[in-house]
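**Student:** Pasting the structures in now, so scroll down.
Every number in this text was worked out from the coordinates using simple rules, so none of it is lab data. None of these values were measured; they are calculated from a predicted model. Cβ atoms are built from the backbone, for glycine too; each structure is taken alone.
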Structure I
Amino acid sequence: MSQLKVNSIVPVGGLPSGAKGGIIQVKQNIKTNVSSFNGSNGNFSGNISGLTETIVTHSSSSKVLIILHTNYSTSSGQRGTFRILRGSTVLSVGDSNGSVTRGIVPSIAPADNDSRCVPVSMMIIDSPGSAATHTYNVQGNAESAAGTVFINRTKGNNDAITYHAGISSITLMELGG
């Protein structure tokens, strides 16, 4: 069996002036199971199980492209959001505006429909600043009135062929810096 091992892939014509490199490595965690947390005004959940991934960057100038996709529903509707953290450092949330909860994608789960999930997707680029092991986590938040927040399932969670189960994923790509 043959193997091709490379540190980066560079176009035949070379890199544009000032470019440093391409995708060095890709890591992904796919969450297929259901989890939940309780809504709490202004307070994010702990790390959502299955939405954590670790990458060892090769250079202090490397960047990490983070791609998050999840879906959620709540037991009584209401607003929710998510955030991505590197270790305990919160990455890319909305600006402070009074007492507004700062997240990456604010959305609302419908209270009147047992068969819907709200899709949430986000891509951000992080500059961790060191050649080291970096762990990225996802946390969720929903207002207290939302009750229970469900990841990868509908509010009704009905056992019928017309209902569907979803997945969530976090993907990390180390980019040459």
Structure II
Amino acid sequence: MSFEVADTLDMSTPAAKRASYDLLVAQVRSVLEGERDWLSNLAQFSALVYQSVPQLNWAGFYMAHGQELRVGPFQGKVACVRIPFTRGVCGACATSREIQLVEDVHAFPGHIACDSASASELVLPVVAGDRLVAVFDLDSPAKARFDAEDSRGFAAAVAVLAAGTDWPATFG
């Protein structure tokens, strides 16, 4: 397969963001076409997002195992390996199964600082059927980097990933 990722997506205005997320979703579909392996798909998804979305210092997955999350495929600095559902932004997402948009991670109670340069965070649940299989975590060194448009755009991309991936029974 040959695939060329678009240059850094334009996130300068709400309209540009919407168009960029439409492009990102199309790229996710293209990258995942013909492949359903969870590890391959998560690795490709992380790389695509990290390469094309501006102002990120980490993009990746934490896989659900019982009541803890374990680091999965990602792009960025070395990460925390295990996160209990009771701690941090990722744990809050895993527990609630709701998107967590945090403008200032230093003000979030129980925030886990895997990279001290991170200032804001967006975490999305990855659900297959009725099972939480993972969370997709995005960190940025810019305060208030993420907004509702980012939440909607990444939710659409994660939905394509979740539907196009075969998930082992060990997750969830």
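**Student:** Comparing I, II, where is volume of the Cα convex hull per residue in Å³ highest?
**Tutor:** Top value of volume of the Cα convex hull per residue in Å³, among I, II, belongs to structure I.
**Student:** Between structures I, II, where is distance in nm of label points 7 Å out along Cα→Cβ at positions 123 and 163 highest?
**Tutor:** When distance in nm of label points 7 Å out along Cα→Cβ at positions 123 and 163 is computed for each of I, II, structure I gives the biggest number.
**Student:** Among the shown structures I, II, from which was the value -11000 of helix-only ellipticity at 222 nm (-39500 (n - 2.57) for each DSSP H run of 4 or more, over all residues; to 500) calculated?
**Tutor:** Computed on structure II.
**Student:** Figure out for me which of the structures I, II the number 24 belongs to, where relative contact order in percent (Cα under 8 Å, 6 or more apart) was derived from the coordinates.
**Tutor:** II
**Student:** Continuing with the same structure: Have a look at I, II and say which one yields 20.5 for mean count of other Cβ atoms within 10 Å over residues 83-90, as calculated.
**Tutor:** Only one of I, II returns 20.5 for mean count of other Cβ atoms within 10 Å over residues 83-90, namely II.
**Student:** Compare distance in nm of label points 7 Å out along Cα→Cβ at positions 27 and 155 across structures I, II and report the one with the greatest value.
**Tutor:** On the way: I: 3.7; II: 2.2.
Structure I comes out on top.
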